[in-house]
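The structures come next, written out as structure tokens.
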Structure I
Amino acid sequence: MKITAIGLDLAKQVFQVHGVDECGHPVLSKKLRRAQVALFFANLPPCLVGMEACSSSQYWARKLLALGHTVKLMAPQFVRPYVKANKTDSADAEAICEAVGRPGMRFVPLKSVENQALLAMHRARQAFIKARVAQTNQIRGLLAEFGIVTQRGPKNLEPRVAGILEDAENGLPTSLRELLYRLVQHVRDLRQRAQEIEAEINRWHERNEASCRLAQIPGIGALTASALVASIGDANAFTNGRQLAAWIGLVPRQHSSGGKPKLLGISKRGDTYLRTLLVHGARAVILRAKQKPGYSESWLGRLLTRRHQNIVACALANHNARVAWALLAHNRQYEAAHVVAHAA
């Protein structure tokens, strides 16, 4: 009995394993406690191991790679069609084992420990900013209940609240003044935490050569470049730039039938954070491009004459994602006036 492929259903404590031989016949199905997983695979000959991409999949992928196994991660929505009946741990492991052997299956890139740590800083910074916005809106709502209307944004709110606290004639009770002071201090603390993490990301960006090359693309800064490098990992895992753009969710959805192609809006699949950074960077490029000479004759200017600005921003973000793939996959520098050489 030689196991050639294994489907591993990940969990917190109880893992399910399903193995097949070279003919695809099931030869193994068992449960493992968390402490038994590493020992089980250490005593197993090298084989193909499939797992669903989840919060702990990158850790286990690195663990099993160190033991000599070939590890493939798959998105859960691509594994779900292979579940034959009701959802159980054993059925999930069997579906993973079957899906990992399909030649047309799409796999999730593996990340190094350094890249995963950088993405953790990106997520933490994003969470601090989200909490700061929520806290700011709460302060504005509390003030509105006492008839005080303030403008949006923390830059307008903090000076306004400082003036409100100093005004002794506005009729606010002492308890509310103390509460507002604490809430404003919380907003400042959240902003400081986000700035500290952003400074760490910028230092990582300056030390990484690939990230610096991506930052040369108009519309891609240090945050976007570092997030792209950490998320993509090996750019050669994608066949071309369009696959990377589709992985981020910047290509149109299709609903074609009967030989009639029908393109809809962008698919919005993949990493929402990456897609947001690329689209916002494209919006900044569009605003700056309108101030430059020769804007109306450029590709961007001609596209804006016949399409809405939001559509143009997504198109430019799609273009930047493809350029980023070319720079990473071919180890090249960005050339603003690059011309593609067509074969004769």
Structure II
Amino acid sequence: MNNVTTIGVDIAKNFIQVHGMDKNGKKMLKKRLARNNFLPFMVNLPKCLIGMEACGGANYWAKELLKLGFEVKLMSPKKVKKYLDINKNDARDAEACAEAVGRGNMVFVPIKTDSQLEIQGMHRIRSFYIKQKIAEMNMIRGLLLELGIAIPQGESALFKKLMALLEPDNNQLSLKNQAFFQDLYDDLKKLNHSIEKYTSELVLLAEQDEMCQRIQTIQGIGPMTASALIAKIGNGSEFKKGRELSAYLGLVPKQYSSGDKQLLLGITKHGDRYIRQLLVHGGRAAVQAAKRINKETGVFIKQDAHSRWIRNLADRAGFNKAAVALANKNARMVIALLKNNTTFQPQLAH
């Protein structure tokens, strides 16, 4: 046991698999433990490097192992899969974690603090309510269409039509249908209230957090994107440069090159889809803002170097490509601002 220098841990719901190796990569430990016996067993092991996949519960176990004095690294399951043998089981997964954590080119996932997990939880709950609301609105549209009632696009149009249909003197719906749609209408109002509640709490957190305030100075990053990014990457210490974050979020092009033939495709779409979506939507808003014209003078409202670059890019590549390119650039600038403890300055961005 004293020769163990690297440990791989595979986390499951009820059991945890441990695989220990010495400095030469020789297997020194292989054990399957019940969840409650894991930490008492780890206390007696020499303090060394531990590798785990960044899956459900990984942040909790990582923090508990850090308290015991271990050095803990979390890795993407996709990165660990390269080191997995042909047949997959818990023991081989733990062995792959032990093998992968010692690689010099491995990209690690930051361990989230309790506050980061709270913000992440709020984002996920809000996102769930939004999906539930959209699904319910689409269902209402479909049900009304079967009754010969078509509703224009937009949330406000749906609410106005529902309110009109539920008026006591409106006879377009039967009594039973009125009761059904009244329940759906009330449910939509509750969902709206829940979404507004979590949105206001996240905006308040972004206003109080110094790192969130700093990255909100970037055009295209608001309180929702800023709080989601900080919940995901913390202070950005796991990333050596900005390009690593943009690649981590899947905002860089796929490459399929051989020899002298260089071929770049669309973005990889790896990593966190939710944050990538927020960054791209923010990019769209920034492109629209850069192209906004003063109606009285007929000139662009924003004349800084960054806005001029955005306009030139949109004219050359098109609106959607410019939005994605700006999302990529914003992700890179986030790391620069966090590492240099500064705010966004348009004249220095180009």
Structure III
Amino acid sequence: MKLIAQVQLRPTPEQADALRRTLEVANAAANDISVHAWEHRVFGQYELHKDLYYSIKARYDLTAQMVVRLIAKVADAYKMDRTSKRTFRSHGSIAYDDRILRWYPDTVSIWTVTGRLRMPFVCADRQREMLAFRQGESDLVCADGKWYLLATCEVPEQPQGTPDDWLGVDLGAKNIAVTSDGDVMSGGRVRGLRHRHHRLRQRLQSKGTKSAKRLLKKRRRKEARFQRDVNHCISKRIVREAERSGRGIALEDLKGIRTRVSARKPQRRTLHSWAFAQLRSYIEYKARRDGVSVVVVDPRNTSRTCPVCEHCEKANRPNQSTFSCRSCGFSGFADQIAATNIRGRASVMVPHAEPPGICKPTCF
């Protein structure tokens, strides 16, 4: 399973300036490669290498491996979209491999336009454990004046068995997640903080002063960091409970939910801004890492169907939080009823989960 270990570099001011100039030169070269690719309609890495390797190496005084990596960067960009010319920001990330980046226990030796530089890095214990499985490339990223390396790690997975039971998980806006055991991950505090961030952004944007713009720039990623932290905590809690009890995890397939569900105007920002796909990907990769099976089920009518008599009717849900069956009289907390139905649907399905692929921190 591929995961990304993020470490923070601690360069001196002179080293930071060398890293910054390296990004500028490398991305300028990538833009020249992109111009040639677009004008001559040559998008393959092999053809670009044959046409441009020597000229780019001589014009920008780059090492051979850096030129190879930049040609690959442009070719990969055109794999995603060939309908418009690709351009690269002057301080955009660039990829390093083991020929131009060497890892040591607490330092790295990295190529720059001024030569090889050795600088320390810091990371959490979890990231340090992941670095033992590092494979392939690492991306150099500059964000808000800080320097990071994002290393690709091939972390081994635990073998997954076929569980006898499932932990159903219902996802929602008011309660971010509710399990079939009745564990509620409330969204009240989350909604309050997000509304506060939204109001503060509106006030700062309406002011338009230099100090307001500085504060907006400082806070621009704060809500995204908060959202990732909440999703990480919730996914860890769910996977830990499933692993402890020897069960699999049953999730709703919410793909395309924003196009299927209509909401009143005051509710649209709440419905469309929370990253449910991110939460699902976190649950999936943590489950694969710990050997917990994950199954995805159809979410339709899970909160309107009675788990006792299977009667399904819109009137079974008189309000957001209440379920009351019009046929047999069974009642309860609506989100837990939905999670129970999700658990029941998983019991008759073959375990299957879409591979989450590389889980990036997306913090920049």
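No value in this document is a laboratory result; all are computed from the given coordinates. Not measured: the values here are computed from a predicted model. Cβ atoms are built from the backbone, for glycine too; each structure is taken alone.
Name the one structure among I, II, III that distance in nm of label points 7 Å out along Cα→Cβ at positions 21 and 53 of 2.8 was derived from.
Label of the originating structure: III.
Suppose volume of the Cα convex hull per residue in Å³, for residues 125-308 alone works out to 224; of I, II, III, which structure was it derived from?
Label of the originating structure: II.
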